[in-house]
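Pasting the structures here.
Values in this text are rule-based calculations from the coordinates and carry no lab data. The shown structure was predicted, so the numbers you read here are calculated from the model rather than taken from an experiment. Cβ atoms are built from the backbone, for glycine too; each structure is taken alone.
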Structure P
Amino acid sequence: MDYRAAKQYILERLRNELSTQLSYHGLHHTLDVLRMATALCESEGIRGHELVLVKTAALYHDAGFVTGQHLGHEAEGCRMAQEILPTFGYAEADIQAIKAMIMATKIPQSPKNILEEILCDADLDYLGRADFYAIASSLFEELKAYNILKDEQSWNQLQVTFLDNHRFHTQTNKINRDPIKKLYLQKLRDLVASYGV
């Protein structure tokens, strides 16, 4: 299993093939998810072979965006992983585990084991971080560019619903990110409540 080659391959494709309209789901997001997944593995005691699987899933989780579609990008990422990873010596069982991690990130998230929980939490780690507003703003710009959302009021209402329904899965993020996320949710609720005034 040549993780470094698999990493180099997908980063090159993301760098060259992702649309410039992807202000949120760009290469920077994949690198952030890789960084957070690695940190969560450390915190949750995941090492060795399983750590490599999580890092690979982090790298490929949004690879489906190279096709230019928002809807179904997880399934497309799985298709790419199935096609590409055997050339880097990944066993079929490992590819199935990576694909399950990728599909677990589909909203609403549905992790079934600790590796899937780690990738899900890494993917939405920003919800409980200091850079929440900057990252959320980049997602709003992307959704506008793809005509998924039109105005800021709709966006803030969507954020309230999303944050209200979202749950962190790992003990690490329940402790480190949840309290901050709850503060953002309350601020957004107050903002949305002011729309009716």
Structure Q
Amino acid sequence: MTAANMLTTTRLVLAPLFILLFIMREHEWAILTFSVAGFTDFIDGTIARFLKQPSTRGALLDPLADKILVQSCFICLFVSGIIPWWFFLLALGRDLLIVCGIFYLEWKKYKLPYRATWSSKFATLFQICLAVIGLLLWWQPYINIGIYSLNHFMLVLLIVTAFLLIVSGAQYVMIGLKIKAESNEQTAAQIENNL
């Protein structure tokens, strides 16, 4: 259990605690819990690289913890009417597509490079920012930043995050298809050599 993996595990533990606090309408504590959990996502990878402790478990756990945390928040915000149905379905559908793709490729015994794409990293960052803004709106619906309503920032974040989700989802599909094609070519070459 490396330091980075401990932070990732903390994120997994904080997700159900956040849901409980949200249901209990403990606004400040729910926002604080989600913010702390989101912050661990920004530092666990950095710590793993700094301490030179990369691990296969961390490469698997980190994106899983991200998805559980973010989707938990989006479910709460969707049920509360904070985020629209189309965005909720897009975010959920993209994550399900990625998870199902990984399970399929693992089942087929393909070698997977567990590295996040640039679009996926930005998508995760913007999803966490969107979730925090959504939680602030859940807590204080009429809050303003300067002359702008928080709803204006929410709308911009929704559009940008949706774009990043589509791009990252498409990138992962292309990576998966490439892995499948290359593996099939290697298998065919091995069969040819054995004949």
Rank structures P, Q by mean projected area of the Cα convex hull in nm², for residues 28-67 alone and report only the one at the top, that is, the highest. Q
The value 0.65 for FRET efficiency 1/(1 + (r/R0)^6) of positions 4 and 172 (r between Cβ atoms, R0 = 25 Å, to 0.05), derived from one of P, Q, belongs to structure Q
Taking Rg/Rh (Cα atoms, Kirkwood Rh) as the quantity of interest, name the structure among P, Q where it is greatest. Q
Here mean count of other Cβ atoms within 10 Å over residues 100-107 has been calculated and equals 20.9, so which of P, Q was it run on? P
Output -21000 (helix-only ellipticity at 222 nm (-39500 (n - 2.57) for each DSSP H run of 4 or more, over all residues; to 500), calculated) maps, among P, Q, to structure P
Among P, Q, structure where FRET efficiency 1/(1 + (r/R0)^6) of positions 60 and 140 (r between Cβ atoms, R0 = 30 Å, to 0.05) as derived comes to 0.20: Q
